[in-house]
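What follows draws every value from the coordinates through simple rules; no lab data is involved. Because the structure is predicted, anything quoted here is derived from the model rather than measured.
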Structure I
Amino acid sequence: MELESLASIAGLIGEPARIKMLWAMMDGKAYTATELSIVAGVSPQSASMHLGKMVSADLLKVSNQGRHRYFSYAREEVAYAIEALSNLTPVQKQVTIPVHKDVPFEYCRTCYDHIAGRAGVLINDRLLALEYLTEKNQRYEMTAKGEVFFKDFGIDTDKLFKLKRPFARPCLDWSERRPHLAGSLAMVFLKKMIAEDWMRKIHDSRTLSITSKGQSSIYDLLGVKI
């Protein structure tokens with residue numbers, strides 16, 4: 001990568017209004033320019049200018065539906081970059097006990113389309129500890145044990161390997177400062193959790209709630225209390 005290109009992307013992302021817009025999209029939803037102008041605290045005209053620059057840089061894509069234009073990440077790597085940038089912010093000194101279920105957003109939330117927070121890190125740790133996944137060159141590879149495990153769990157990994165996006169990779173969690181699972185496997189893993197009513201999305205929030213069924217089922221599945 002040329003340094004000029006890197007500097008250009010850094011400049012685009014680093015502008016305050018733009019980073020606020022990009023952070024808002026971490027829930028995986030698409031937003032209009034008007035909605036994003038409110039998030040960023042700028043006028044709709046200014047928001048459109050910022051969004052146009054990010055579309056041109058292939059950070060965002062735009063979809064037309066009726067009279068409205070909706071903006072979202074052009075590729076999953078944008079979400080990974082925003083999550084990684086959040087890890088550069090100073091760690092807040094804790095005056096209470098460490099993060100737990102009384103802090104739901106930090107405990108269990110979505111990072112674009114996968115599970116993040118303390119719960120996501122615990123799941124990631126167990127998949128590695130049980131040797132269903134192994135790390136190599138900043139990617140996760142599925143083991144023979146993992147192939148059996150994911151098949152029994154109802155995940156078609158063969159289909160996932162045919163997708164353009166990475167199968168599985170670590171994504172450094174901004175609240176835990178340790179990796180959670182990202183990639184196509186993580187996307188389907190979250191969908192499975194929601195389909196089985198183990199987790200539920202909280203309306204208009206990235207927070208995930210873990211049901212009592214989910215707590216017991218995840219323990220049976222991975223041997224860890226979430």
Structure II
Amino acid sequence: MGCGRVGSALARGLEALEHSVAVVDRDAAAFRRLSPDFEGSTVTGIGFDRDTLMQAGIERAHAFAAVSSGDNSNIIAARVARETFGIENVVARIYDSRRAAVYQKLGIPTVATVRWTSDQVIRRLLPEGVATEWRDPSGKIVLAEVSYAPEWVGSRISALERACDARVALLTRLGEGLLPRADTLLQEGDLLHLCLGGDRLDAVDRILSLGPRPEES
């Protein structure tokens with residue numbers, strides 16, 4: 001739902017991954033943002049209206065994204081998709097990060113646009129500490145980008161995981177994602193993304209800031 005800059009880019013990206021896509025927007029002119037060779041369907045209407053969603057084929061859908069410019073519309077549409085049509089994979093874009101946290105606790109995954117952007121900018125300006133990238137609805141598990149002391153460079157991923165009691169979900173190396181193996185060595189410049197318990201963020205930050213003990217390298 002929503003064919004603005006985000007929605008149109010999302011539709012193109014999903015189609016490039018060979019998914020079938022239906023786009024809903026209340027303004028038919030918005031569909032001009034889609035590429036001329038877009039093969040999905042477009043439906044003009046209110047994105048949280050059940051008839052509109054059914055016209056878009058939601059009963060056959062695997063996932064639903066509400067990315068219009070209105071927080072209320074996105075939340076209502078996401079709830080309709082999940083609670084009325086039983087769509088499990090639902091996400092809503094929210095500008096108000098405080099409201100996003102509330103809806104996360106209700107089990108509706110959200111992307112708080114302003115907060116996410118500001119976090120990413122700050123992360124690049126001040127690359128120290130921990131930056132939470134994802135948190136499950138219960139708040140118990142997080143995916144976080146963490147900084148580390150230079151002494152960790154050259155360490156095996158398995159040693160780092162043992163020291164932190166956390167799972168290395170991925171590395172970003174030279175701008176590209178990398179799924180590491182246990183024997184993968186951490187290289188200078190790697191961005192380290194850990195999956196861990198939310199209550200261990202501070203402890204892991206301290207561990208990584210000190211460098212490995214001799215038996216951990």
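Which structure, out of I, II, was helix-only ellipticity at 222 nm (-39500 (n - 2.57) for each DSSP H run of 4 or more, over all residues; to 500) calculated from, if the result is -14000? Kindly include the intermediate steps, with their values, before the conclusion.
Details: I: -14000; II: -9000.
Comparing all candidates, it corresponds to I.
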Thinking of I, II, which structure, once relative contact order in percent (Cα under 8 Å, 6 or more apart) is computed, gives back 16?
I
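Out of I, II, which has the highest value for percent of Cα pairs over 28 Å apart? Walk me through the numbers before you get to the answer.
Working: I: 35; II: 42.
Comparing I, II, the top value of percent of Cα pairs over 28 Å apart belongs to II.
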